[in-house]
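Please find the structures below.
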Structure P
Amino acid sequence: MLNDPLAAALTKILNAERAGKKELVVITVSKTIKKVLEIMKDHRYIGSYENLNDGRAIKINLLGNLNKCGVIKPRFSTKYHTIEKWEKRYLPAKDFGIILVSTSNGLVTHHRAKELKSGGKLVAYCY
């Protein structure tokens, strides 16, 4: 049994990306993982993905655009005006990469959280 399926999925994606693979299958799937993949797809870090086995697995097409991604543990709470502190910690440069924040408006990037003036819990980062 996995303790953190999101961390396992992101690690699998990063390892496949570094190995130069074009696609991979993630077995453990949840709504959170699907939302994270959707945001990564919108920002062109991964290609398309499709459900396999009645939604129990996902096949992901990789583009080769991913440098690093991972979960943020522990899931720190943040207010919208302190998000820049976390940008400096987890991203290599300003306006380079995204931090995923779980807000009351759902899972959004840190840019969107600033627009909404909404804080939340830090979930993952990607660049």
Structure Q
Amino acid sequence: MVLRNFLIRLVINAFAITLTATLLPGIQITNDFVTVLLIALVFGIVNAIVKPFLILLTCPAVLLTFGLFILVINALMLMLTASIVGEAFIIDGFGWALLGGIIMGLISILIDSIIGGDDDNRRSEIHIERF
């Protein structure tokens, strides 16, 4: 179950990265399926490990901006991913990363709402909340 959710999230991230790079001229990726999956994997790892610490460190800024500073953090996660992956994923600047983070977030929300996201975990949370 966990592996299935991980693979679904990996494919969603790969699709979102590909679509974002297609829409924005300031973000370029190598259009090789394996490379895009590698970029999505690195992006997922960066989001899982670095992003929570960054949110914790910038908590006052996140609170003062009513959560809008999360967009800056998402842009930094994209730029960190690009620096780790190298020539396969190029972002021309912070502005493109900010716009890319917004588009990737919207794509992920849309796809999650279409495919149902993590329904098993939501059902268990609802079941626990009732008791």
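Before moving on, here are some points about what is shown:
- Once relative contact order in percent (Cα under 8 Å, 6 or more apart) is computed for every structure in P, Q, the highest value turns out to be that of Q.
- With distance in nm of label points 7 Å out along Cα→Cβ at positions 13 and 109 derived as 2.0, matching label from P, Q: Q
- Each of the structures P, Q was assessed by mean count of other Cβ atoms within 10 Å over residues 45-52; the largest value belongs to P.
- Origin of the value -26500, where helix-only ellipticity at 222 nm (-39500 (n - 2.57) for each DSSP H run of 4 or more, over all residues; to 500) was derived from one of P, Q: Q
- Origin of the derived value 13, 45, 32, 9, 0 (P(r) over Cα pairs in 10 Å bins from 0, in percent; candidates P, Q): P
Readers should treat all values here as calculations from the given coordinates under stated rules, not as data from a laboratory. Since this is a predicted model, take the numbers as computed values, not measurements. Cβ atoms are built from the backbone, for glycine too; each structure is taken alone.
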